[in-house]
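Before anything else, here is the set of structures, which you'll find just below.
Throughout, read-outs are computed from the coordinates displayed, never taken from laboratory work. Just so it is clear, the structure is predicted and the values come from calculations on it, not from any experiment. Cβ atoms are built from the backbone, for glycine too; each structure is taken alone.
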Structure 1
């Protein structure tokens, strides 16, 4: 796969993740296109709560076959959408 294809696949994955965040977490005041690729999941970013994170981890496991099963990994993966998409790209089973 060439770099252009990788970039396109990453863009498609990022867009897909934004839609999943909005629909699965029922974020009624946010549109997918308003979420930045480098927007943080917590604090001043999307402001996700720990229960949101747990639910979204289950969605990721179901939809992509990626398992995030410890705090250390979660802290590395759930920095922003780009870090999450990179992890999924390297570890997806679906």
Structure 2
């Protein structure tokens, strides 16, 4: 299992970013969550069985999606596996 935490900055709130991430996640074998943060960034925590699956999901979100052009920067870190996580959801 591989898991990452990514914080996206730019005009990433109010543009459907979280909903796009959730929709894209349906096409991949990933689980996790995405949420808006008070500072205007969006945080994503995502996990997959393989690094390739995780990277393919992230590539589609950050390079091919309708919200990709809103991303100005990303801070990525590897995190421990998300224990007990099933599915992909939008956190409030």
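When distance in nm of label points 7 Å out along Cα→Cβ at positions 18 and 74 is computed across structures 1, 2, the figure 2.6 traces back to 1.
Structures 1, 2 were shown, and log10 I(q)/I(0) by the Debye sum over Cα atoms at q = 0.10, 0.13, 0.23 Å⁻¹ at -0.21, -0.36, -1.21 was computed from 2. Here helix-only ellipticity at 222 nm (-39500 (n - 2.57) for each DSSP H run of 4 or more, over all residues; to 500) was derived from just one of the structures 1, 2, and that gives -19000; the source is 1. Starting from the value 4.8: which structure in 1, 2 was distance in nm of label points 7 Å out along Cα→Cβ at positions 2 and 50 calculated from? Matching structure: 1.
Set 1, 2, criterion distance in nm of label points 7 Å out along Cα→Cβ at positions 10 and 42: the highest-scoring structure is 1. Taking relative contact order in percent (Cα under 8 Å, 6 or more apart) as the criterion, the largest value within structures 1, 2 is that of 2.
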